[in-house]
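Undergrad: Next up: the structures, one after another.
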Structure 1
Amino acid sequence: MKNNVQLITYVDRLTDSGIQELNNVLHQQLADLFSGVHLLPFYYPIDGSDAGFDPIDHTSVDSRLGDWSDIKVLGEGHELMADLIVNHMSAQSKEFQDILKNGKKSPYWDLFLTKDKVFPNGLSKEAEEKIYRPRPGTCFTKFDLPNNETADFWTTFTDTQIDIDINSDLGKDYLSRILKTFSENNIKSIRLDAAGYALKKSGTSCFMLDETFEFIDELTKKANKLGIETLVEIHSYYQTQIEIAKRVDQVYDFALPPLILHSIFSQDFSALVKWLKISPKNCITVLDTHDGIGIIDVGPMAGKKGLLNDAEIDNLVETIHINSAGESKKATGAAASNVDLYQVNCTYYDALGQNDYDYLVARAIQFFSPGTPQVYYAGLLAEKNAMVLLEKSNVGRDINRPYLNNERITQALKKPFTKAMIELIKLRNSYEAFNGNFTVTNELSVLKMTWSHHQSSATLLVNLADKETLIEIIEDNKKRVIQLDNLLK
């Protein structure tokens, strides 16, 4: 994977057409900006209960978008990342529907995980309380089977997403088939979606166990043999992220987005700098994704101190709600369905009160942080909260999943912020210094981030108190200084 800026996007939400049209956009309106593209689920169907993260057929491209040959062509111009949804598949899949029809006589019975498989002697209240749950309620759903039988299936996220038994031969074959399909169609990286929940064991939290790491290790080796890198997607305590990073190809830096917001809100970079000095270097950095803004990644857990304390977390969340004029409250927690307990649903632009300067500062900090930066399509174009879509779907995360088209893209590219953002992307892609050594220091509201490689260097200096931000580039004995606010003029 090249150490250049990458794009995160849905095929059908950035364009109103399909994969071929996305390819046109990447080679025209967004030409020469992104070395890679993380394609969010394009499998059949893209419009299930969880926006493609509940595939009926993980090896089939939704025909409304195109087919695998279109993916293959797209991959000739950009490094492609795709989601490998390891934890579950749709209740509407032919495999699970066969189980509902034939029960334990179904040839697919061993593909899915039931409560009895993990707790053959029954599930005690104590054991159930140990299970780490990302959403309120139980992680089991009772389904009716033939002959008046029933079975409790694991449904970690929703009752339409049935958990896979990854230890079964059928589960292993299922994941191997997906990897093979990816390798044949120019997919160079995979994002292991919800990997932390994939392994269940009696008497444990059923989240990020030692056996989970073994599973990830084994799957990574299989992927690597096919020329595919792996990215692990896990929201967890910050020290856990550091340990996870030691054992995988790449992880997300999910602590970065809330810490940047906290820094700007409080005018204090101390927590951010503490993190940047210990954060994994084999990471993908983001400010926004198709999910919400994570909070668990910086907060305390089980009596252990976080990067932010409870009061700072409360202030962070409340400031997002204030900056978004209460819109984020309508999309977060119990206010909307299909949400996670540890995330605030809001565009990053609205979290910063639609302030172009603050948002550009946030992006500059992201681009100077260790790791390979990814930019979400809505964040690239500084899209505002999609309240009409949220009201229509009542899915909290839809607030940051707008449907765009070529006309919207063309208009957005004329905005001062988007022009400035493109200049930042080109800068991040252009200088060899970003492949060198990283240092960071701060004095409360002043942040200094420097990359140096041989005789080249790139320095970001942010002064929140004086509202001054500059970038200094030294290359080939020439100095270039960029005042960030000038990019918005």
Structure 2
Amino acid sequence: MKQKKRWGGSCFERYAFGILIAIELLMSFTFLGYIHIPPISVTIAYLPILIAGCLFGPLQSVGVGFAFGAASMYKASASYVMPADAIFSPVLSGAPLSSLFLSVGTRTLYGLFIGIAFIFAKKRKHYRLGIGVISAIAPKVHSLIVYTAMGILFPQMGYHYYSAFRWKVNDAVFAAVCVIVVQCMWGLYQSEVVQNIKHGIDQSINNPYGSKKTSVFFILVQFFLLCMAVFAAHYFSRRESYMLQQHGVEVSGPISGDMMHLQIQFLIAFLSMTVISVILLILLYKYMSYKEYRGEMDGLTGVMGRRMFLHYCDKAQKTNNAGVRQSGWFLFVDVDYFKSINDTLGHAAGDRVLQEIAFELHNVFGDQGKVGRIGGDEFAVLVEKTMTQQEMEARLEQFLAVISGILDGKKVSCSIGAYQFIFPQNVKALLEETDRVLYQAKENGRACYVVKASAAGTPDGNTKE
């Protein structure tokens, strides 16, 4: 099944993007975004922008850059910040639009530039060297964009574009940190282990055992934690004011506002950690679900095994009943004289026949339903979309024609019973009725199909060789 190309080419990438956003907010609102070892102070809060741009692309790096800018704008809105920081706040600068562009616009623009630069680097022969170069100059590029905007929008602060080219010891340290972190993350992401996990999580969407209830559960857990965090932030802000008053400190309106401002920062940091935890739990659940799904797929043919297919059929009877009398088809496909193929041509030839038949069934009916192997040489197909008897017969003719040439010098054929039904239908009754139709095909000499339409479809059955 195709994955939607929105905020990432896969389900795994969208979850990873969410984690990077949460890490960006966590780093922006805690000491994790800053390294201070006197006399060196290094800002690493926008490392997630580089990681997003390198691993995924411009859309993701722009999103993380926007989060970084919004966090910076909020932090700059406290009444106790320095004048050089106050210009990043639309509330304190006196020029709201200029501050909005300076705080959010420049970081978003930075994310776009970084994402595009990594795209070009990864297209080159020595792409790892290109990634390293971009990572090394990324801090100075950020400074150049921000200082240029400050010089244009707030010239009174004395900053200009050439301020970005002042070189200090911490600049070299940060450049080295960026190169090491980005290169390590790129290597880890491209590793076989991570790619296998990514593939498993992306394919978990096909698992018929999956349930929307699980997603609802995770959403409710996140909402509950959000409510609890909001209540806790409000409670501690009020208790802080009361505590200061008890110590003889008069808590004015601005002081109370700054305390709430800090509590909200703590709240966002706490929620970021919660989001990371919940996403990791979802990823773990989806990967384990995928492992269960793969364990019940038929190892030889790659289609659903009996237990999974019957479970899917039962589930389809419930999900396809939306108050509309929708029809579907159930097929039994039995390989004719399969034992003779194994005995005369060998098990390798028999395996090839089963694999090719499963492939062709999926090729003919995969756009309309699911295929399962329910016995040694017996397959079943559930067609969930409305299909006329004429269209069903045309597809069966196509299938029988293609499989006849699987083996050189020996014609391969199948006996097929096709039964049309109306959703919802009891699965046991569906199997019994389709089995009777298949028996008719075998009675007719095999290498043919028998189609039995329901009362809602074409009134009579049909047999074709």
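Readers should treat all values here as calculations from the given coordinates under stated rules, not as data from a laboratory. Given the structure is predicted, the values throughout are model-derived calculations rather than measurements. Cβ atoms are built from the backbone, for glycine too; each structure is taken alone.
Undergrad: When FRET efficiency 1/(1 + (r/R0)^6) of positions 66 and 346 (r between Cβ atoms, R0 = 25 Å, to 0.05) is compared over structures 1, 2, which one is greatest?
TA: Going through 1, 2 one by one, FRET efficiency 1/(1 + (r/R0)^6) of positions 66 and 346 (r between Cβ atoms, R0 = 25 Å, to 0.05) peaks for structure 1.
Undergrad: Still on this structure, please answer the following. Can you rank 1, 2 by FRET efficiency 1/(1 + (r/R0)^6) of positions 138 and 330 (r between Cβ atoms, R0 = 35 Å, to 0.05) and just name the one with the largest value?
TA: 1
Undergrad: Please state which of the structures 1, 2 yields 1.16 when Rg/Rh (Cα atoms, Kirkwood Rh) is computed from it.
TA: 2
Undergrad: With FRET efficiency 1/(1 + (r/R0)^6) of positions 18 and 114 (r between Cβ atoms, R0 = 30 Å, to 0.05) coming out at 0.20, pick the structure among 1, 2 it was computed from. Write down the numbers at each step before the final one.
TA: Numbers: 1: 0.20; 2: 0.95.
Computed on structure 1.
Undergrad: Still on this structure: So helix-only ellipticity at 222 nm (-39500 (n - 2.57) for each DSSP H run of 4 or more, over all residues; to 500), computed for just one structure, reads -9500; which one of 1, 2 is that?
TA: Working: 1: -9500; 2: -20500.
Among 1, 2, the structure yielding -9500 for helix-only ellipticity at 222 nm (-39500 (n - 2.57) for each DSSP H run of 4 or more, over all residues; to 500) is 1.
Undergrad: Now a separate question. The value -0.39, -0.77 for log10 I(q)/I(0) by the Debye sum over Cα atoms at q = 0.11, 0.17 Å⁻¹, for residues 186-273 alone was derived from one model only; which of 1, 2 is it?
TA: Corresponding structure: 1.
Undergrad: Among the shown structures 1, 2, from which was the value 2.3 of distance in nm of label points 7 Å out along Cα→Cβ at positions 370 and 386 calculated?
TA: So the calculation was done on 2.
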